[in-house]
Structure I
Amino acid sequence: MQVLEAGEFVALCERRGERRQLNMMLVGPQPVGTWVLALQDHAREVLTPEQARQVDQAVQSLEAAMRGETDFDGFFSDLELPSAAGPPR
């Protein structure tokens, strides 16, 4: 989630249109614009924008799986999958 309004112990954060008041005591006060990993309304870790994008893609893939989708290639663009032929010899 991204910090929208920062306070000493809590922050208003948003992810994909959902806003939540997060307890920031584990990560400390963070400036507006910072990305954090949240669990049960607590910020657990400060993320880089790239890490936040990767987490968001993983969550989207789980949501797709719960809808019964089976094609997950578009969700993990940062992963290099091994070729079917195996490693070069």
Structure II
Amino acid sequence: MFRVFLVLIFVGFLLIFTATTLIALTSNTQSTTSVGGVILIGPIPIVFGYGRIAPQLSELAIILTIVAIILFLAPFFINRKRYQASH
């Protein structure tokens, strides 16, 4: 199971590296760049963005952050219900 997680992390880094390289190689000097991101400090997201489609990227980052928090907390609530049902 641990190897699966390591492979997934490696694949994630590989995808990020490949996408960044492809963007750098195919871009020209006349193109516009938009950037957006999220920094999580505990459960509080700090969203930032720059460029023409930065608002859409920021909205997408917020939605993905909410989905990630829900997926992170889902096992806790599922196991809590099972624990209460057995006692």
Query raised in the report: Ranked by mean projected area of the Cα convex hull in nm², which of I, II sits at the highest value?
Result: II
**Report entry** Read-out helix-only ellipticity at 222 nm (-39500 (n - 2.57) for each DSSP H run of 4 or more, over all residues; to 500), computed value -24000, structure in I, II
**Finding:** II
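Bear in mind that the values in this text are calculations on the coordinates, not laboratory data. Since the model is a prediction, treat every value here as computed from it, not as a measurement.
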